[in-house]
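A.B. asks: These are the structures in question, set out in turn.
Quick note: the coordinates plus some simple rules give every number you see, no bench work behind them. Only a predicted model underlies this, so the values are computations on that prediction, with no experimental measurement involved. Cβ atoms are built from the backbone, for glycine too; each structure is taken alone.
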Structure 1
């Protein structure tokens, strides 16, 4: 199955971001991808954290969700919309990843469980000020052209530091783990590739990690380095910075070889 991890440098303007996402999704479809995954906050990178509240939507309706459904249907793609802000009963929003099938139906919703907090004296982030965390892991199945029903585990950005989430997916037979992200420059340089390759190796699964990558209109610089990783930890494709469609073929037989040669998932004790 060919998968596209889409890298963006999203702006503060919703429509500009949707237009750019559509162009990149079209490139993914032209490249033969069956699944295209957008990065975290593909729809907006606000000047301040609270800007995402201005574009929040109720689950099931709204311009961002309509855009994703229409793009999936028009392009005949499975699309995972990195993240978008969905309304809650309170004053905060959920940072939500939605999966759409090629008919335009939403087949899975994952609300980011782990909320990022970081302060190195220069950069300060605390997502809990605006976000309400999710509580449930989420998987979906994708029947691909290669005849395999791929089991796909969903996650977002900071989740990648919490191995137990992915171990749970592996226990349910996950073949592919998604990590749409907007890593900071500091944490990306130190840990991005290390964490993604570790999650692939320890769970003997493919990883697709689309990211925000570059200098944004709001002055923030994100790490980028969108990549696809195989179950042995090999990076199949990568883009350092800038808008890009990072494509790789995920070979189902590679999964079986890795899992047969090193059946570590069956050796778990704890």
Structure 2
């Protein structure tokens, strides 16, 4: 992998981590086009995820700092309840990651499966767009767990994590802005947990990656991720998810045709 490939992959990761178009699916497509075995390069993969986590923290810093301060209150606060909901949403992804990691990893080599999941993402976004809004004031514990199930399902390549969680939250009747913020905050501990597992596994130590490649990929993913995160929050507020549904449908069909 050279520096230009690292920058391109970093941009793809940063943008698609937040836009509802599937980062895993697009990284798989980008890998096919660039001839890079990204899933076999744990060091680079962890670097890109670290960049997207940092970009989320930067954009949502005020909300995160409010949650941190609220957690130290002697009385049970809304912030503590919110954190509990985030923890509850992590459970399905944790179970899937521990029990089915190898099976999911095997699916990344299937361009046909990626295309199929992109079509499913398009369907979810379409349902959310046309669903009758109910605008619940806050996300309940039940809704948090169901959104967490959507996040766990989105570990499959081609099924957008942000698209699945945001669409699920909207279909459950939650307010657009709160769903977008919850979707991006809930992924932070999940990505950090995945990074920790990759580091603990010891596979990173065996993979020597040039420093300039890692730095280039990190900066590209961080900058594009920060822009995409801020952009996506505004898009959800305006209810324009249908355009992403159309995009996912087109890319999904192209992927299926390419797999023939």
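A.B. asks: With distance in nm of label points 7 Å out along Cα→Cβ at positions 199 and 247 derived from the coordinates and found to be 2.4, which of 1, 2 does the value describe?
C.D. replies: The value was obtained from structure 1.
A.B. asks: For relative contact order in percent (Cα under 8 Å, 6 or more apart), which of the structures 1, 2 scores highest?
C.D. replies: On the way: 1: 21; 2: 39.
Max of relative contact order in percent (Cα under 8 Å, 6 or more apart): 2.
A.B. asks: Match the computed value -8000 of helix-only ellipticity at 222 nm (-39500 (n - 2.57) for each DSSP H run of 4 or more, over all residues; to 500) to one of the structures 1, 2, and report its label.
C.D. replies: Values: 1: -8000; 2: -26000.
This figure was derived from 1.
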